[in-house]
Structure P
Amino acid sequence: MSIMPQKIYSNIYFHVIWRTKNSEPRITGEDKKIIYSLIIERCKQERGLKLLASGGIEDHIHLVLKVPPTIVMSKFIGELKGASSYRLNKMHPESPILWQTGYGLISVSPQDSDRIINYVNNQQQHHANGQIYKDFEIS
């Protein structure tokens, strides 16, 4: 009979990116506030998950997450995308917001996490100055 460990150590970081359908500039104004508020609340509900950064521009969203090994990322990202479009589409049925199919999910080493967090937190500035990193914009 094997004995299961009482504690699990993990140090898992992800950079998540997803876009609006056809990269339409839909993440603006009050809708932007609603989307990010929903993301923050959903992340708080997930035991052991930490939202380290969130940002983006009008056509895409970036998140940096520290996740426990129990999270199924495809399911979690699908829930974030689904819940945000559902809420906004109830408010604007005449002009629904749609997300692209899929997303970008990049593992991040703990040593690089500060650099990625800075990049995500300063999305507006990076895009305005043309200082984007293609590897960080995959989605």
Structure Q
Amino acid sequence: MDNQTKNILIIEDNRKYSKLIQMNLQAAGYHVITSESGLQGLNATRQFKPDLILLDIMLPELDGHKISRLLKKDRQFKHIPILMLTSRDLDKDRYYATASNVEGYLLKTEPIEKILQKVKDSLNKNQSIGRFGLAHVR
């Protein structure tokens, strides 16, 4: 997979953390777009159609659970892998994330290498599904 062509959207209101993730993803060869609120992130998704979304749960305007539900119900965006990236380690949040069909749930305290590996794995999985014509099954 050529990371140069993969666009990743980070929807995260903590600027320092967003910048840390952005720098590491760019160092790995990805093109990164950032948004600081739920509504801004939803609009960025519609405009840029990213290959993957890293999504915080607690956001201004729209929370991450609402955004993931909206995107997974939309035929135009439901194929985009969403990884919840949050500081909330609550069963309730994991349940809502699973219910909205996100591809992963990662804590912000995870080592950056684990986050990068999950991004890579999710992109590879999504690429394989699309190649075999199964994207509509998800």
field: Comparison of P, Q by Cα Rg over 2.2 N^0.38 Å - largest value held by
entry: P
message: Tell me which structure, out of P, Q, gives -11500 once helix-only ellipticity at 222 nm (-39500 (n - 2.57) for each DSSP H run of 4 or more, over all residues; to 500) is calculated.
response: P
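If FRET efficiency 1/(1 + (r/R0)^6) of positions 45 and 125 (r between Cβ atoms, R0 = 35 Å, to 0.05) is computed to be 0.70, which of P, Q is the source?
The value was obtained from structure P.
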- line: relative contact order in percent (Cα under 8 Å, 6 or more apart), calculated, reads 21; among P, Q the input was structure Q
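Every number here is computed from the coordinates shown, using simple stated rules; none is lab data. This structure is a prediction, so every number in the text was calculated from the model and none was measured. Cβ atoms are built from the backbone, for glycine too; each structure is taken alone.
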